[in-house]
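Each structure below is given as structure tokens.
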Structure I
Amino acid sequence: MLCAEWSRPMRWGVLIVASVVITALLEQVHLPAALLLGPMAAAIAMAAFGGQIRIPKPGFTAAQALVGMMIATSMPLSIFGELAADWPIFTVGVLSVVVAAGFLGWLMSRTNSFPARRRSGDLPPALRRR
């Protein structure tokens, strides 16, 4: 692949430049969440061309915390009143997604849709094929 042959600093540089350029373009068209979508699009493009970048665990955790804080600060406090008023709808919605994802994961593991190395290692023991 194209990016696989690049040095580690070169991959980081390309990722940073691509992130800034894509984010700037998304900001120009006033797309919401451009600061999240730009780097994500750059990382997806880099991965599609074989670029692999490993981030140390503390850096990954800090990035997750930063994204969580960005999302939390964009939410108005009034949303909690709406959540409390319609909690049954939200509960059913969340549970249906969890059940559907679990079912699809189980179905994919039974039909050998996962690569062999992922087939049972990531599943709880009750769902592993015997």
Structure II
Amino acid sequence: MGQFCRRRPGDLVGRPLRGTALLLALSVLVFLSLLGASLLAYVQARQVRAQLEVDRLQALYLAEAGIAHALREIRRGADFDGNGIGNIALTAVGPGRCRATHDFQRSTITATGESNQVQRTVEIIYSAL
């Protein structure tokens, strides 16, 4: 019985190398971990970009709301907030804020919308209201 358990030096033919399966499993595990980490980083970066785009659009819409409010004052000839006709103080609207300034001499209304520290400015030039 003892002679079947003996191994001659250098005789590896037909026998699997010890630890090969463990090294292969660890290699696959490291590869999958790196793949998962890079996928997570990619998804987080896309989420940040998407939120920035939402904030930009909200800021633009808020600036347009400021323009609409200023035009309403100008068309009605009434100063609803006491800042002068067409001038809108910083006003909270939905998820952000807006303000508008009316320049009678240049016939312009400039409005700025803010959402999560993102600002967008819109300016219109009018000839007759």
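None of the figures in this text is laboratory data; all of them are computed from the coordinates on show. In this text the structure is predicted, and so the values were computed from the model without any measurement. Cβ atoms are built from the backbone, for glycine too; each structure is taken alone.
A value of 31, 28, 13 was computed for semi-axes √(5λ) of the Cα gyration tensor in Å; which of I, II is the source structure? Label of the source structure: I.
One of I, II was used to compute distance in nm of label points 7 Å out along Cα→Cβ at positions 28 and 60, and the answer was 3.4. Which one was it? Source structure for this number: I.
When you work out FRET efficiency 1/(1 + (r/R0)^6) of positions 20 and 76 (r between Cβ atoms, R0 = 25 Å, to 0.05) for each of the structures I, II, which one comes out largest? Largest value of FRET efficiency 1/(1 + (r/R0)^6) of positions 20 and 76 (r between Cβ atoms, R0 = 25 Å, to 0.05): I. Computed over structures I, II, mean count of other Cβ atoms within 10 Å over residues 92-99 reaches its largest value in II.
helix-only ellipticity at 222 nm (-39500 (n - 2.57) for each DSSP H run of 4 or more, over all residues; to 500) computed as -22000: which structure among I, II?
Values: I: -22000; II: -17000.
Derived from the structure labelled I.
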